[in-house]
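In structure tokens below, several structures.
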Structure I
Amino acid sequence: MRFVVAGVLAALSVQAYHASSQPLTPTAKQELIASKHWYSKCPVPLSGLRLMTLNYWGFDGKVHTGQLVTNASSVGPLTSVFRTLYSMHFPIHHMKLTDAYGPVSEWPKDLDVTYSFSCRQAVPSPCSGGTGTGSWSMHAYGEAIDINPEENPYVGCGQTRDKTAVSFMKRTPLRKGMVTPAVLAAFHAVGWGWGGSWYGSTKDYMHFSSNGH
């Protein structure tokens, strides 16, 4: 009986899923501008962005509190998706505000950061050269998110720019942090598309967005 009670208490002690959003704090605005993830020519004003605070399961098997900067319209869909990921105990590697927008000295060494907003051009396929396509990425609208980039690389023509992610170009067997059918279903349930479903050899396995691009 003692073991049953202990098990129940342990289950109750697990932190329940929580997600909230608010307009960008002065600190968040400062970090976005200082890191050049936002500037005056961006397609979304700072007033159109929101700071989400939510908990998630880390690679260490523990519950962490993370933050995302995203479009106000993306708060509802991402709240729903992360509720599902939390119930699955799907592991996220890094998701702190400073992981994406802080000084380089504060970035995780593996750069395996899950993030949403970044005012930048779409990145060309690894099949081609260059760093930009001339058109805004969906990240520039805050209507996209990249999940565990190392475990879910951007690939094309049998190559990836991230050399630490080469082993994850092979998508089976599934390993910790890789996008699973259940993760894909969670995004499909809110109408978001997956870069891993793109036609041809170019696949962006980390990338989900409101329009699939």
Structure II
Amino acid sequence: MARDNPWDARAQAYRDSAPHAAGPDLDLLVEWAGAGAGRTALDVGSGGGHLARRLREGGFAVTTADPSAGMHPDVICHAEELPFPATSFDLVASRLAFHHFSSTVLALAEAARVTSDLVLIEDLLLVDERVEEAEKLRDPSHVRCYSLDEWRALFSAAELAIEAAEVIERQTSFSAWLERCNCTGETAEKTRELLSHRLSGDKYTSTVFLIKGVKAR
């Protein structure tokens, strides 16, 4: 059963978000996915649907999954409890969502369970504790970011072999970043203070990682 979700009210902002709709990070995920003709994909934490759109353009038959009904996913569910049989999809992908999941371990295990081949993950990389505090102030649904070494250990525990990994710095509008989560007033000012080392005017530099994992055979 669907539950009330704070992301329902943010859905349009994320559908309209330019940094989510395009970028070298999204291009790389699509490149790693490969040709989609005759293949199926699951987009976990699909949000505004930008990754799903690009995968569909590449020929994949895509199913979207998200706990927010407002995001209009094909299936409303949590990443830690995917309602699909084992090896249901050729590819499982998730972009900029894992830091919101209550259990990264369970969500990655579920991704590994329902794929027959590839798992592609993009998420925020752990920078420092000031950034973590700022992320939680701006958006209380933020849980935790991890380092690349921690992600390598997580993939190993999920029995996923890492074929490729990249780190990319992304520049976005700080004011638009705050606005997407309705972060205003003193909370916004505290967030700005915490992120002063990552800001240049209204340009906020965030760091993401991408990992291409292959299911152990």
Structure III
Amino acid sequence: MTTPRLPFRLPPPPRPLAFALAAAPAAWLIAGIFGIAGADLGPNPVRELTHVTGKTALNLLLITLLVSPLRDLSGIPSWLRLRRMMGLFAAFYAALHFLVYAVLELDLSLADLGRELAKRPFIWVGAAALLALVPLVVTSTDRMMRRLGRRWQTLHRLVYPIAILAVWHYWWQVKADIREPLLYATALALLLGWRVWRGRRRRVTVS
């Protein structure tokens, strides 16, 4: 049984364009910090920095998971060339998200961090997702891929629980309107569901 294909050709964007699009939120934040080109972070810059870096990290994490379905549906293997870039950008924004919170929100105060962890348990979930990203970043090079062999693919399946933790982190901190977290949870469910469905089809084909 073959994987269904899109009725139209869908090539991946050029790598320089993908890089520019992924870097655009960081460029906008820098412009806002220094007041360049009319960029403005609003009345609460720290909150805006925290929001944009966190949301961008989550978006890029889901885009990273979207690459494989796009490869399968389009039949164009070159989609996979974007996966590592998007994953590294997701980790970059996740680290920025944490640094903005720890440095600008808490002033690196361990006492404040302890109180925040007790009062806002969703921080534990976000921290777990960030820590789990570290081994994926460290082993993202071609050299580490060759060195780890089959273990590399097993290790990088951590991206699935990381994505679940990231969506959970976002959902848990929303107090009232859950429509946007629900959209992210639905998108993640579809992306993970695709992988389950594809794996079952492959087992049926082999048998």
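Values quoted throughout were computed directly from the atomic coordinates according to the rules given, and no laboratory measurement underlies them. Since the model is a prediction, treat every value here as computed from it, not as a measurement. Cβ atoms are built from the backbone, for glycine too; each structure is taken alone.
Here are the numbers:
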| quantity | calculated |
| --- | --- |
| When mean projected area of the Cα convex hull in nm² is computed for each of I, II, III, the largest belongs to | III |
| Of the structures I, II, III, the one that -9500 was derived from, the read-out being helix-only ellipticity at 222 nm (-39500 (n - 2.57) for each DSSP H run of 4 or more, over all residues; to 500) | II |
| Mean count of other Cβ atoms within 10 Å over residues 151-158 derived as 17.1 - corresponding label from I, II, III | II |
| Mean count of other Cβ atoms within 10 Å over residues 119-126 - highest-scoring structure of I, II, III | II |
| Among I, II, III, structure where P(r) over Cα pairs in 5 Å bins from 0, in percent, for residues 111-166 alone as derived comes to 4, 16, 24, 20, 15, 12, 7, 1 | II |
| Structures I, II, III, by mean count of other Cβ atoms within 10 Å over residues 55-62: label with the highest value | III |
